[in-house]
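What follows is calculated from the coordinates using simple rules that are stated; it is not laboratory data. Computed from a prediction, not measured in an experiment: that's the story for all the values here. Cβ atoms are built from the backbone, for glycine too; each structure is taken alone.
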Structure I
Amino acid sequence: MFHEVVDGDGPGPAVDPDEPTAASLLAAFEAMVTEAASTVGTDRLVDEVGLTEADAAAVREGDIGGVALADAAAVLAAAEPDRGADAMVAEVRDHLLMGMATAVLDVDSLAAKIDADLTGQEVQQALEGRTAMTLGQLAEILAVIERRKP
């Protein structure tokens with residue numbers, strides 16, 4: 001779902017598919033997650049989804065840049081039970097890896113082009129799911145990949 005915002009799918013502000021920015025992607029993610037969180041309720045976010053009180057408050061208030069992709073996907077899955085959180089995360093990772101191949105980007109080049117303080121190895125670990133990726137990092141990585149695609 002997160003990678004689909006580039007195509008104009010989903011709630012929130014439109015993202016220019018020709019020149020997506022991290023800020024516009026993050027705003028679209030924010031709208032999507034905040035809308036889903038508002039339908040789930042704070043108690044379910046903590047008890048069923050497994051968010052901390054702080055993360056539950058953050059997603060309800062729209063402060064999602066530091067929220068992990070897996071947690072945000074769990075919020076979306078709670079609001080839309082026909083899609084699993086793990087499947088959404090796997091979809092995003094596949095999209096990013098395929099995008100890197102299309103854009104001819106390696107992890108070191110990608111790390112050099114994003115504002116997040118990540119090394120190439122850390123980007124690779126985040127893409128492979130060996131470490132958590134925040135929505136802020138996802139927005140930066142996705143913006144670089146989408147701008148580089150032919």
Structure II
Amino acid sequence: MADVHFVEGSAELLDKVGLLWKKLNIHHQTISTHFRDSMALMTFDQRKASWLSRTESGQLRVDIAVLREPQEPIGYCVTTIDNNMGEIESLFVDEAYRKMGSGTVLMERALNWLEQNSITKKRLNVAVGNEQVLNFYRRFGFQPRAIILEQRLNN
């Protein structure tokens with residue numbers, strides 16, 4: 001693994017993941033077969049507001065993988081607890097630093113936090129087109145449960 005350290009916190013760290021979230025959003029736009037346009041309209045401020053809204057009735061945790069030199073974030077995981085449900089809201093590692101273990105550490109930190117809070121029901125969503133990440137999540141015991149269909153408003 002590259003010389004990386006991990007930072008944990010809550011809402012105060014969200015702005016530090018903004019640039020990485022934008023890369024994730026562009027990735028999703030590239031692979032999306034049906035919702036490219038709506039993804040292109042989503043802003044980080046909107047996504048951040050969505051995460052923060054969950055803190056009104058629950059909890060939020062942010063883990064960031066940071067290079068030691070230069071001090072720059074290379075990956076993050078946003079995790080929430082709401083109504084006894086733990087959710088990996090967003091996880092991303094910059095393409096240049098994948099396959100080095102940072103994603104695994106971010107996932108383990110998120111899952112450990114959920115376990116420390118006695119959360120047994122955990123979930124995450126994977127965008128259609130991003131199925132290559134399924135094997136990564138299977139390593140942590142996640143399996144497909146449902147396929148959710150959403151009507152496109154601009155057919």
Kindly point out which one of I, II the value 23 was derived from, the read-out being relative contact order in percent (Cα under 8 Å, 6 or more apart). II
With distance in nm of label points 7 Å out along Cα→Cβ at positions 4 and 28 computed per structure, which member of I, II shows the largest figure? II
Which of I, II leads on distance in nm of label points 7 Å out along Cα→Cβ at positions 20 and 44, largest value: I
Determine which structure produced the value -9500 for helix-only ellipticity at 222 nm (-39500 (n - 2.57) for each DSSP H run of 4 or more, over all residues; to 500), calculated from the coordinates; the candidates are I, II. II
semi-axes √(5λ) of the Cα gyration tensor in Å from the coordinates reads 23, 20, 17; which among I, II: II
Given a value of 13.1 for mean count of other Cβ atoms within 10 Å over residues 36-43, calculated from one of I, II, which structure does it belong to? II
